[in-house]
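**Student:** See the structures that follow.
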Structure I
Amino acid sequence: MHANIATPLDMSMVAEAAGVSVRSLESGFRVFKETTPAAYLRTIRLRAARGDLLDPLNRLSVKNICLKWGFFHFGRFSAVYRASCGERPSDSKKRAATR
């Protein structure tokens, strides 16, 4: 997942790459990561997007950062980002610009 973080992935692709069934992949994630594979992928993508948003040298728009990290529905990205990070993506970008 980390190597293909920005690539559109579904769990059948991840399971195939790992050489296991989707069910085994989900079970393994629940045991070792205490989450689902999809939630884990979303988390690592959110971290990457947040890194870009907080980088004062990054000149990409919020929307382009969203797309870069595999979030294709901007409204959903914004809601998930806000729930996870406590602020809107645009607020993170503005704060970075003032550094």
Structure II
Amino acid sequence: MNLRSDDTFVEDKGWHRAAERYENFFRTRAGQKILFLELGVGYNTPVIIKYPFWQMTAKNPNATYICINQGQAVCPQEIELQSVCINADIGQVLQSLSDAAVE
């Protein structure tokens, strides 16, 4: 597993292959509609998910950023019109969405 052990991450061959696929995914979808869904990401390591999602949303007018996080559902003003920030318990939000889908 690639866990944070100090101020670095373990970067083995598998990690590098996954990083290449991740970058290719975004490169091949530049300018297309895309949803950046952030579930429970706080400020422990924002440079891994949070900040890149904000940056990619800002660069793509067809992107939408959604953040569900109790107590930390925020976005920068620059992407406010492209964002949905839900300050609530993730489990409750997902259950509500599931219930609504069944109705």
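Just so you know, all these numbers are worked out from the coordinates, no wet-lab data involved. As the structure is a prediction and not an experimental result, all values here were calculated from the model.
**Student:** If helix-only ellipticity at 222 nm (-39500 (n - 2.57) for each DSSP H run of 4 or more, over all residues; to 500) is calculated from each of I, II, which structure is the one that comes out at -11500?
**Tutor:** Numbers: I: -19500; II: -11500.
Answer by label: II.
**Student:** Quick check on the output: 20 is relative contact order in percent (Cα under 8 Å, 6 or more apart), derived from one of I, II. Which one produced it?
**Tutor:** It must be structure II, since only it matches.
**Student:** On to the next question. Figure out for me which of the structures I, II the number 26 belongs to, where percent of Cα pairs over 25 Å apart was derived from the coordinates. Display every interim value, and only then the final one.
**Tutor:** Numbers: I: 26; II: 33.
Only one of I, II returns 26 for percent of Cα pairs over 25 Å apart, namely I.
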